[in-house]
1. Which one of P, Q has Kirkwood radius over Cα pairs in Å, for residues 16-71 alone, as calculated from the coordinates, equal to 11.4?
2. One of P, Q was used to calculate helix-only ellipticity at 222 nm (-39500 (n - 2.57) for each DSSP H run of 4 or more, over all residues; to 500), giving -14500; which?
3. P, Q: which one has relative contact order in percent (Cα under 8 Å, 6 or more apart), as calculated, at 13?
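Nothing in this text is a laboratory measurement; each read-out follows from the coordinates by a stated rule. Remember, it's a predicted structure, so these values are computed and weren't measured experimentally.
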Structure P
Amino acid sequence: MAAAIKKVGVIGAGQMGNGIAHVVALGGFDVILNDVSADRLKSAMATINGNLSRQIAKKLITEDARKAALARITATEKLDGLADCDLVIETAVEKEETKRKIFHELCAALKPEAIVASNTSSISITRLAASTDRPERFIGIHFMNPVPVMELVELIRGIATDDATFETSKAFVSKLGKQIAVSEDFPAFIVNRILLPMINEAIYTLYEGVGNVEAIDMAMKLGAHHPMGPLELADFIGLDTCLSIMQVLHEGLADSKYRPCPLLVKYVEAGWLGRKTSRGFYDYRGDKPVPTR
């Protein structure tokens, strides 16, 4: 059954989308990368090329592998361009309405036996699957950011996902050289259910004046051996994404311990979303990041 996947579609050419396209192409699959913006597709191809070159410099891959991977990726601005894919992975913004709209259009163009996957970091796979014409061939394949570097992929079955879809997806992820953690379909799955409340708690620690940005990040880096402090990590993930995951946890589990910190809400309202907007808990506009509080 696993041999059935030869061509993989990736919807969304942002950070996650280009990382997934990169890893899938290196894994020997043909990739069709889709985005509504031609500029985003162009910059995604440049990013993929740059990241592949970085892997050559680290002696992780050869120049031949880079060329072969790039040759396997085709870009398209239309969802119809994904019509003959065996598997399509959606990496659009973490908003359920947007994802549903994409699946609605995608399923109309896709062959009936194709598998549809979402890279959602928190939204119910069962609910997303129910908005498609193939809930039994729908699954959560959640890659970690940055995709070429992180070894883990979470696989999430919806209530209707059949065994063949699960086994095919498992074989596909293994072929990419990634490790699999199987998660039940509960809000935020495993990694973000543990990681995001920690980040949210770090923001509360800042909000309540227990420590400043630098003290909090240094405490977790040196005191708990985390490679990156929680506030620095929040900026890397994107504060809007952190907030949407906390909202999904809060609404989905109805427990006050998941209440998003008001300071996180304020930063998002200000449009200070972290690295991607040059300001979050740190200001990235100078030579080195400076804490904003």
Structure Q
Amino acid sequence: MSRSTSTLFVDLDVEVHPDFPLGPETWFGVGGRADILICPRSVEALGTLVRRCHENEIPLRVLGSGANLLVADDGVDGVVVRLNQPAFREVSYNASGAVEAMRAMAGADLARTLNETVRRGLSGLQQVAGIPASIGGALHMNAGGAFGSIGDGVHSVACLNERGEIVVYPASELSFEYRRTNLPAGVILWAAFNLQDDDPKRLRERVLEIFSYKKSTQPLADSSAGCTFKNPIDPATGERTSAGGLIDRAGLKGLRLGSAEVSTLHGNFLHIHPGGSASDLLRLIDQVRSRVASEFAIELSTEVAIWGRS
């Protein structure tokens, strides 16, 4: 940690972790270290940190649940922020004055938030059952699947822009598309959701139904981050096609390079065997992309975020 970096936070209400091991914080369980991990204790401290990083051209990344992240073996530079302090994990109901509204801070756990809405008999988030994420991480990539996405229930999203200012974007200004949103650069702070009164028993049954579907079709026990690749557009049809289906048709299920392997159950799940490395998985990702491009003239792009040094 350089002296210039330390001036970013020395006067702020934050926890500081130099040379922090990031790999164990991810679902892959591999990868290097962050030069520095900072956990702000307040929105004000986070806003100041965001502004100072921008002014000093220091890379800033936000670590969520680590469920959709691969960290390179040589780690990452700049500042990694983790929103794990109480101020960033709160969930409040009726935040906008309407009975159906709920506001969740970006560091809140998605699964716990969903379970609480079900307990309260509020419908609107059940489509993301079984998706491991923080609220902020889920919004950043519009997490979802066959049953819908988190963007389906959004009322508004608040972000800290590069100057550390809070900007609130209503749903009418937002576009939630397949694995992306039009949220500008900055840090997601919170989101409000439109929820509707519903029968808690019926909601629980729906959530269990979605869980059962995922369990039967995905290798949930492996050291994996879920789907590695986005479903691409097939140039022949102009429609999205299954990345897992393409990988399967290319004969790549079970392909192994070092410690990394393509799942035999679901072609879009790549996992790492114990004692493995991020480098092996990166090589396997490149091999799968190359083979699919050769077989079908379709380019795969990763859904998994890959962090490395600038």
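1. Working: P: 11.4; Q: 12.3.
The correct label is P.
2. Numbers: P: -14500; Q: -7500.
This value belongs to structure P.
3. Working: P: 13; Q: 17.
It traces back to P.
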